[in-house]
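Laboratory data are not the source of any read-out in this text; all were calculated from the coordinates shown. Computed from a predicted structure; not experimentally measured.
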Structure P
Amino acid sequence: MQKRIIAMSAAVLPLLAVIAPQGAVAEKMTMRFSQWIPAAHFTQRNGLHVFFKEVAKVTEGRVRIIPTAKGLGPPPRQMQLAVDGVADVAWSVHGYQPGVYPLSEMATLPFITKSTKANSIAYWKVFKAMFEKAGMHPKGVHTLALHVHPAGHVYNNKRAIKMAADFKGLKLRIVNATVFHAFKHFGAVPISPQGGVTALHQGLAKGIMDGTAFTDEALFNFRVSKYIKYGTKFQGGIYNTSFYLVMNARKWSRISAKDQAAITRLAGATLAGKIGTMWDAQEVGAGPKLKAKGIQIIDAPPALAAAMKKAVAPLRAAWIAKAKKKGVDGEAAIKMFQAEIAKVK
């Protein structure tokens, strides 16, 4: 009898060696996504939430990402929440923490946006080729995607900005260092309120601000169009904004290699392109709405466009110097970024 048991054990042990890893691979994980921006915003409802459903489908339910009822922390804290594991998945803006992610500032440089789709896809490719290995993000996260929004312009409720002198004295909300530099150069009063677009709404309503750097669609999606009368647009935009989507690195490591590969195919350039396409459509659709509300939108006259380009020209060299400190050839990164942008139709 004892010999028989030993023989059976010898036969079963190899099977257990195979089955055990498969059990680990089949682990089901439910992750929390820190939902700080309204869930109805198209980037969430039609973008990230759709991506989460696709993740559940391709992993056959082994990985599920569920938005929280409210944010687990303020927008600038999202990356740290993911690092600490308070949130499993987080999405936010690099610029909410000025100077912390210098490599991300390449995507915000002025006069470089072709389309949201093109710039977002190109941004991801530069990240994978140069920025990821340079430590653009903390080791505590796995980066799922990067993207930008449409080219940013300037809007206000005082006067049409047709020449450099028209900026003088206007109290304008800024969104990053590029916009601060440009507005200050022309004599505007840059304002950087705490509280994001909520503070913008209050600032415009109370006259604390006269206007803002923004996009056409954002005037409607964040319900501030009623406070705007004029807009001046610059070809390629005077700024852009860099967004990230990250997952806690420990949680990512617990996902099987097969499921990681499936998620990766959905993320990266694929997700960036989808969000970019949606955002481009939103921007195009906002144009007629602006006209219908009587908001006067003009293209920057040649003299103003030239003055703006001259004012922000030093920012490119400044970023290249920052990139060098991080071990990245900034000039090569920008050239790759522009080349990849040109490839996207």
Structure Q
Amino acid sequence: MLTELIRTDFEPDTREAVSRAVSALQAGDIVALPTETVYGLCADALDPVAVEKLFEAKGRPHFDPLIVHLPHKSSIHEVTEVPEELKKLVTQLIETFWPGPLTILLPKKPIIPDIVTAGLPTVGVRMCDHPVFHRVIKGFGNPIAAPSANRFGSLSPTSSPAVLSQLEGRIPMIIDGGACARGLESTIVRLHAAEPKNRIEIVRPGPITAEDLKKFGKVVFAERNEDVENSSPDAPGMLANHYAPRTPLRLLSSPEDFHPEEGKRYALVSYRGQEKDGYLQLHEWDEVSILSPGSGRVAEAGIRLFHVLWQLDQLGVDEIIAEPVPDRAVGKAILEKLRKAAIK
């Protein structure tokens, strides 16, 4: 299969790209599209035959559910049954964070095929905040199933070259919408009615943080289960070994944990590139990539994480060593990605 890369540098190019993407989706084909988080591999969420093509192209197991993107905020009522006791909270969340990188798990309606949810009674829904994706889904009109546009378990792509490096020859079309603005997959939440405050459970940390959500309810984090492997997760992106470069990766807790082996080549993912953190001088690194140069900002680090890992993965070093980042705000999502990337 020939994979075509279609650019959107100028408005006439964008119109043509959107038209071709809409036509492909209407024909039951799959297409890689940019979102504000990572590139997504897209299909008509209401067409199980089209959705099956996603699983085949990615090599994704059918027990791993997909996120569904909606064309309008009101579409949430077409695909989900919002419990009466949660309607006010759901409305507050979508009015505040949609379009944007917040996925809400809700009971699904029968219109969503079981292949999308891996047979689960719930579906994760969100509304994308990327101009090209927005125009495609508006033109298409149906909800779109869109897992990350990568081979299953590998690094999520934040640029069209990263998509091409993994899926060339496996998908017909990539719409190049530039680099993704957020760089990390959406935050996934599960909602629980409770008194005196409803509970917002963060199932997967992401760009929307606990600090962003706490004004709407009591925020808790789902327990991390490192043993979820080759079993049925209850939400997208929950398997233990995930987001991994081909090169082995190790996340350090402190500089003292690093003991290089003679003859091995190492690259370093540094949080802020400062010698006082104790990692730069540990070794004569083949390459040092800095997530947030200078004072260190976790939001910037999150945007750069997957791109930096993808670049280092091209070098042919023996191991990628990652410094820890602060366990707060978007840093929680970064640490989750790094922990999962390190599991072999």
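One of P, Q was used to compute volume of the Cα convex hull per residue in Å³, and the result was 149. Which label is that? Write down the numbers at each step before the final one.
Values: P: 149; Q: 137.
The value was obtained from structure P.
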When P, Q are compared on percent of Cα pairs over 21 Å apart, for residues 187-282 alone, the highest value belongs to Q
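Tell me which structure, out of P, Q, gives -14500 once helix-only ellipticity at 222 nm (-39500 (n - 2.57) for each DSSP H run of 4 or more, over all residues; to 500) is calculated.
Here the read-out was taken from P.
Identify the structure, out of P, Q, from whose coordinates relative contact order in percent (Cα under 8 Å, 6 or more apart) was calculated to give 25.
Working: P: 25; Q: 19.
The correct label is P.
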